[in-house]
1. Rank structures 1, 2 by relative contact order in percent (Cα under 8 Å, 6 or more apart) and report only the one at the top, that is, the highest.
2. A value of 3.5 was derived for distance in nm of label points 7 Å out along Cα→Cβ at positions 161 and 193; which structure in 1, 2 was it taken from?
3. If distance in nm of label points 7 Å out along Cα→Cβ at positions 33 and 233 is calculated from each of 1, 2, which structure is the one that comes out at 1.7?
4. Matching task: 4.4 is the computed value of distance in nm of label points 7 Å out along Cα→Cβ at positions 137 and 281. Pick the structure from 1, 2.
5. For FRET efficiency 1/(1 + (r/R0)^6) of positions 89 and 169 (r between Cβ atoms, R0 = 35 Å, to 0.05), which of 1, 2 scores largest?
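A short reminder: the numbers here are calculations on the coordinates, not readings from a lab. Quantities reported herein were computed from a predicted structural model and do not represent experimental measurements. Cβ atoms are built from the backbone, for glycine too; each structure is taken alone.
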Structure 1
Amino acid sequence: MSTPHRIVSLLPSATEILFTLGVGDNVIGVTFECDTPAEARSRRIVSTSAIPDGLTPAEIDAIVRERTAAGDDLYHLERDALADLNPDLIVTQDLCAVCALDTAEVTDALAHLGCTSDVVSLDPRTLDEVLDTVATLGAAVGRADVAATIIADCRAQLGSLASRMATAPTRRVLVVEWCTPVFGAGHWIPELVVAAGGEPVLAAPGAHSHPIDDDEVRACGAEVVIVAPCGFGTDGAADQAQAMIDAGTLPPGADVWAIDADHLIVRPSPAIVHGAHVIASIVHPDLAGTPAPEHARFVGRS
């Protein structure tokens, strides 16, 4: 398949994958969240958030629920920008309406503009499916051989990590993907915890992230809590982790860590392999070493 010359990515994870495949120069449009690699930040922004800046997690949750119930979009697609760019390939998703524009809105916009772009939708829920998206994009841009090499390397790294961690006692790990209310991390994240030598608590591989009652959180018996709010870096996650400790909403006696969720575990790209290594360094520092402070930070004990 020939390489599309004008690609618009409406997913930060897809942007990362496209650059890793070697077609970053062909990416001409991205979302406001596409910050990796740094070169992506110079591309034209075609999708922005409908949620105001500066809100607390509880306020963000309230707006998301309100707009979702009303059928309102959480993202704005800049249709004029899309028309100006006239892409021949658009990459989008149907996985999570809170995370990005979905395929239906994109196809409606293309029909309105009279554009004939190809649309690739990525909807991974498990670790295998995350790696499959690399193959899907590789095929779409004429880089199937490069994609196969990337996937093989990811599998080799994860296998090696799991083998090393298998010698350590398994620790119970709760990954919090949102703090107010508490959401337990789902999809591929429980598999990352297993590869890192942990036992996922209140989570199931491939399942949706889900709200958890505070009493259930306190009683879950987690030995390690990793606070990984989607959309926040390590500093923001650490602030929220400390607030949860202060509020007494976490299982007593757990080691509480904050992690840079966006760049390590919540975006379904090959970067989650690094995320698995960071989780291992949290759960078993004696085997995996200490995580870099920009990646993860110990906040305290609940």
Structure 2
Amino acid sequence: MPVSSSIADRIFAPGKLSIGLTLPLVVSGQHIVDFADQIELARLADRSGFRALWVRDVPLNSTDYPDPVGHLDPWVLLGALAANTQNIALASGAIVLTLRHPLHIAKAAISVNTLSNGRFLLGLGSGDRPPEYAAFGRESEDRRELYRHHWEIVEAAVNVPSRVIPDRSPPFYLLPQQSASIPMLAVGSGGQSVDWIARHSLGWMTYHREPQAQRGRYSMWRAAVDRVAPDGFRAFGVAMRLDLSDNPDEPASELSLGYRAGRHALIALLHEMRDAGTHHVTLNVSSETRAARDIVEEIAEHVLPHFHR
């Protein structure tokens, strides 16, 4: 069952919207990332009041994959972020649950949560590239079943008290011991129904879609929550690409998975998303002309105060 923790409550709250950032923050078309600079940007985001830093899991690159960035292993990067930040939540968006052993995922999650003093949110996805399954010796047709089975094992291991499925005698468990269960979030559908997600996850994180499609998606989510958890809160979050113009009055124009906009239009968009039922937005900052630091500082100064009161 879904769990609650102070860090999850800081990201997701009824009627409110919080803002995070997706790492790495790079210039459009940049392939090689200076990760020392990314750590400095993470420190800036932490000081500036962003609510979460999101890290992706990209095990393999290929010529067919549209993202050319050389991502670090998410657990290594999350460990570095835990050691270099103080308050901001750290979230995986998302660990590929179907291609990693669930007990390794659980151990890594507990490790990051311990290093960050309880600031970790475990987002889990299924991956979306059939050739990647073949590279790991898996069948992509099995991903729905794998996702559900691995979720059950991870959930048992990161809950309090920790236990290992299948049970053995003597029983196994994972250390270090946690004071609270680690919150688990479905990122994408993982091949599951929205009812399954609403039943098992604290919420649902999706990619940005144009407003009408997003409203329909949220309506579908609310109907599922009302069916399976009518008395409980379930979060809805969006990962959105942003090219922030240096002209604060530039109107919003659609990009793939997001917008180009000046800050005034961005604030209006975020208000609309909040009013439509979105609880968290993580911004995938991408610009051909502006440094990531400048964008982060502008959002912190002019946008966050509208939402992080």
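1. 2
2. Clearly, the read-out refers to 2.
3. Values: 1: 1.7; 2: 3.1.
This value belongs to structure 1.
4. Working: 1: 2.4; 2: 4.4.
Computing distance in nm of label points 7 Å out along Cα→Cβ at positions 137 and 281 on every structure in 1, 2 gives 4.4 only for 2.
5. Numbers: 1: 0.15; 2: 0.40.
Max of FRET efficiency 1/(1 + (r/R0)^6) of positions 89 and 169 (r between Cβ atoms, R0 = 35 Å, to 0.05): 2.
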